[in-house]
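What follows is calculated from the coordinates using simple rules that are stated; it is not laboratory data. These numbers come from a predicted model, not from an experiment. Cβ atoms are built from the backbone, for glycine too; each structure is taken alone.
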Structure I
Amino acid sequence: MEHIHSIEELARWKSKERKKKLGFVPTMGALHDGHLSLVRLSQSKSDQTIVSIYVNPTQFNRTEDLAAYPNTLEADLGALEALGCDAVFLPNAQMLYPDGMKSRSFNFEGLDRYMEGAGRPGHFEGMATVVTRFFELIEPDFAIFGEKDFQQLSIIRQVIAKEEWPVEIVPAAISREADGLAMSSRNMRLLSHEREDAAQIFAVLSSAVTKLNPRETTPKAFEKRCAAALNAIPSIQVEYVSCCDAASLQQVKEFNPARPTRVFAAVQCGKVRLIDNLPLF
């Protein structure tokens, strides 16, 4: 596996592989099986796969979250090597932000107004800035993004279409632990009792989805029931539960099974913020 530390090294590596279909998996490191499933998906669709590892400061709106983000680089590189990944790009801030550590301005056409965008100002601008910079440098044929960060996936698709980047965005299903908890690098920061409580996020949402009769309840009532059940779990404090149109991400006022809709949740579990989502229809 090639370890690439500079733009010049990246250019040389690309020149050797220029006739091959290139897949890209952007990460912030602290890799878990969910990340590795994205790499495997890329490998199944491409001739070459490159993974980036970079903790992007501009998408953190709280400095304590940035400081607490786990660094497991040695283990990450070993896991990628074991998978047969072709290259890992390990840039520094100067490569990605040559004009200084600031985000671009984007018009996300409303996709950033809700959920994560409402509570984390600047998050999506920082994310889109670094992702488009990666596209500029790496020039992949396609890039893999997980559906756990569904709003991020939606925004990346919108940016790609609006700016006409020649990159196919490939979604990947949420990877879950055996007890249903959505895999996340943040999970390793949970205390043992918090980890047990965190598993109830999926249990509550999936049970509610299974029991949902869209003709007999409203989205608001459904959200309230889910939030109450989650708030009853000792370590958990709900930030939001929202039933949203899967395309516009706007909250729906009534259920329509013919309209793709998802339920999204964000909670604080101890000192760790966790998100999840499930399809309703």
Structure II
Amino acid sequence: MAGQNEDRDHITGTATTGHEWDGIKELNTPLPRWWLNIFYATIIWAFGYWVVYPSWPLISSHLPGVTGYSSRAEVAVELDALKAKRTAAAADLGKVELAAIKADPKLLSLALAQGKAAFGDNCAPCHGLGGAGSKGYPNLNDDDWLWGGTLQDIHTTLQHGIRSTNDDKTRISAMPAFGKDGILKKEEVRLVANYVRTLSGLSTETGFDKAKGEKLFAENCAACHGDKGAGNKELGAPNLTDAIWLYGSSIDEIVETVTNSRAGLMPAWGARLDPITVKSLAIYVHSLGGGK
């Protein structure tokens, strides 16, 4: 008989599988009955699930199940209900001015909640979730605003964008590419870059002639940035006297800016988002800490 030829472990008395590694034999221990029962039950449950709910994919569809349940349809219904609820609650935001929203705790709370959600979906990829920005993308937490940091200024910027191609009222500033266009020679560009660094108390290169740099700045840059480099929000010209640099403050970075100019873009959100959402975004951005 087969049982008589079985190799059994002399300690446990359990039959082995016949496998052996370095004198260690594998026991043929049977699975617990309770575990097997649960395993068989899950198989039966799976077949039942395939019948009741959508399951196996077909060529162009899937097995719909006898209930016809769809998690996607359920989510769509919930989103529609949420949208209707928000629309009703936010209706007042569209009826009042920005300042009135800021002054009303209830409306302000609603605008901040909607603005935060819209910011995460639309603005965070460039400005970061906290609005701290990065090189080439403004920090919305500080008090340095190219186009003004009042509620209305921020709303206008959001509504019409920066150098947007689909909004006639978009914000536009056009700094010449002084080096690329031959307005300044290479050595003159470097003189201007060094002088610009002095405006915010930064060091300059050895041998820098400040008088020449100042003269070049006055002739080419002061018209937009001002005689002292304090900037002009009506033109979107940056303040060069603070320690905030959108594209970097090193000599080489400033030389690059003066040589080739900079032309950052921001969408005209008024063409993509509804008016209430744009209002909420303006309130939220203003609340980040840098709004005036």
Structure III
Amino acid sequence: MALVGGHLFIANTDAVLRFAYSEGQTRLEGAGEAILDLPYHEAANGHWTRSLAVSPDGAKLYVAVGSVSNVPENAEALALEEGRAAVWEFNPDGSEARLYATGLRNPVGMEFEPQTGVLWVAVNERDMLGDNLVPDYMTSVEDGAFYGWPYYYFGTHRDARVEIPANVRLREPLAPDYALGSHTASLGLHFYSAEALGPAYQGGVFIGQHGSWNRRQRVGYKVVFVPFANGRPNGEVQDFLTGFLNARGEAQGRPVGVITDRTGALLVADDVGDIIWRVAPVR
């Protein structure tokens, strides 16, 4: 969801909807206006969630569309990926939609870094290359950049499972900025600009890690924090909210989205516990 002026935007699997909105309103009326159709196949629609971000000046919106597959296995599967594994840019009325960045397997959490005004995204990378490949990551998003999926990962590392068609000319893949661990399923991303959690967290980014499903030793299942300085990552990943795995390694919860409430506390959406956790300092 995103608020821009007098409208609330909601990104469904197949379209971005726009609703009239007034401050303080707690209920939406009507079905909304579909202003932008998104790539969608009813029979093949993996990575069905969509994220929205608004440019700092409110002039543009951005929607993240994940891939259909882990990696496409043939030409037919590759055709289903048209327009996906990408971030799209569009106007608030849905016009002038264009591919802003491509090759991002499953871009989910997406926000503008407050100091520099640069768009950042958390990306859930590919599977089936072993326990320690491929790293999920967060990265600044450059206009027109190609980040490798499905042919390359983390820069110019070639994924030999996917043949490059003879008629496809690829731009050189851009390496992402910051690795977040293989199979952590890093999904949510939120820059912290409030004061409640203290100066150590101001300006840094929180990441919701949904957790691995195909790794022998489970990883993720927590919210982590990465400090920033001058608009760039400036330190190692720190555990912030843990305890979602019990002593038997069973998931009691799986963090996804992260955001700040009006008091500066952190809200964490947990789609296994079906709950929103609120993390605030003890006073």
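Between I, II, III, which one scores greatest on mean count of other Cβ atoms within 10 Å over residues 25-32?
Top value of mean count of other Cβ atoms within 10 Å over residues 25-32 goes to structure I.
Structures I, II, III were shown, and helix-only ellipticity at 222 nm (-39500 (n - 2.57) for each DSSP H run of 4 or more, over all residues; to 500) at -500 was computed from III. Each of I, II, III could give volume of the Cα convex hull per residue in Å³, for residues 209-264 alone, but the derived value 119 comes from III.
Here relative contact order in percent (Cα under 8 Å, 6 or more apart) is compared for structures I, II, III. The highest value is that of II.
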